[in-house]
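S.K.: Quick heads-up: structures coming right below.
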Structure 1
Amino acid sequence: MPHHYQDLITLFDDSFLADYNTCLRGGYPEPEYLPADASEPHHRILFTRDYFRSALHEVAHWCVAGPERRLLPDFGYWYAPDGRSAEQQRTFEQVEVKPQALELIFCLAAGHRFDVSTDNLSGEATDPAPFRARVREQARAYLSGGLGERPQRYSAALLAHYRPGVAWSALLDEV
């Protein structure tokens, strides 16, 4: 089945708009999370342009964020832009393990290619292999120990849409 970002929006909004007052929207130059405010009644997950993986990545961050963080722009997370030092890159990778593990699970559920994003093209070069291993280890832990309600709900919607008939156990075998 082809991978269209519009499907991700429909699946997300059908899964979460009513219960979490949160919608997924594409077409933005940079990803961002914006809580509801006086001018917009819904919390918004904004992803880059029409990038399928950007949508899955931003949904993964939303799934990791707790209720208090979901009331803050960009969940109140620290972010150092591209051009990070090796030390800054280690900090980035440390906070990205869980969201990227969920993104991996979402990609598997959708039958879409995944690789980690170190998001540091002009910074100090680092070996992505240890980060890749930590992300895969965390994804296996999530799949074997159980996902939270929101990532479970979204990955089930993705699996039903993109890979009907595929069992959850198959995802663990694919990590």
Structure 2
Amino acid sequence: MEKVAVLLADGFETIEALTVVDILRRAEISCDTFALEGLEVCSSHKIIVKADKNINDNEIKDYDCIVLPGGMPGAKNLKENSRVIELIKDFNNKGKLICGICAGPIALGEAGITEGKDMTCYPGFEKELGNCNYKEELVVSFENIITGRGPAAAIPFAFEILNKFKPEKLEQVKAGMLF
């Protein structure tokens, strides 16, 4: 069974993180949230979320995908966390799916995995992506990396992740959501 880990740092963008969890769970994909410290995390809009697990649990390495939401200072907190950077590099070396939305992809730049890759992010963070091929598109999928531009991209971004794991469920979930 596919397993997706959504990383939650204080200051994360609520819609970008929880939309992914919601859509993947609708498709019966195992999707857990991981906090950087403890289990309670406060979003950029002061919504307290209790994460399913902690990033220091070694089982995260058994997951098939990691998702990095944006939001400030959430994306910066992800970028500055050595465990997050280690996970990004490990997932990339294994060809596992790495997804970042809004400012979340700046952690991919910090991890040094963006060279020559097509990517997008929230306008103004392009320089922190590294030497990638920046695209002004809502969602960009390139090899094992999916990036989304911002909060408005949350649903299409989640659908793209779903499509990588269970394409046969995509239209069913879209129809159920009236998308």
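S.K.: Using mean count of other Cβ atoms within 10 Å over residues 35-42 for the comparison, can you identify which of 1, 2 gives the largest number?
M.R.: Max of mean count of other Cβ atoms within 10 Å over residues 35-42: 2.
S.K.: Given that distance in nm of label points 7 Å out along Cα→Cβ at positions 43 and 75, derived from a single structure, equals 1.7, which label among 1, 2 identifies that structure?
M.R.: This figure was derived from 2.
S.K.: One of 1, 2 was used to compute Kirkwood radius over Cα pairs in Å, for residues 67-114 alone, and the result was 10.3. Which label is that?
M.R.: It was calculated from structure 2.
S.K.: Given a computed value of 22.5 for mean count of other Cβ atoms within 10 Å over residues 51-58, which structure among 1, 2 does it belong to?
M.R.: Only structure 1 yields this read-out.
S.K.: If you don't mind, there's one more thing I want to ask. 16 is what came out when percent of Cα pairs over 27 Å apart was calculated for one structure; which of 1, 2 is it?
M.R.: 2
S.K.: Can you spot which of 1, 2 the value -9500 was calculated from, given it is helix-only ellipticity at 222 nm (-39500 (n - 2.57) for each DSSP H run of 4 or more, over all residues; to 500)?
M.R.: Clearly, the read-out refers to 2.
S.K.: Can you tell which of 1, 2 yields 2.7 when distance in nm of label points 7 Å out along Cα→Cβ at positions 19 and 83 is derived from it?
M.R.: 2
S.K.: Given a computed value of 29.9 for mean count of other Cβ atoms within 10 Å over residues 99-106, which structure among 1, 2 does it belong to?
M.R.: Corresponding structure: 2.
Since every read-out is calculated from the coordinates, none of them should be taken as a lab result. Just so it is clear, the model here is predicted, and its values are computed rather than measured. Cβ atoms are built from the backbone, for glycine too; each structure is taken alone.
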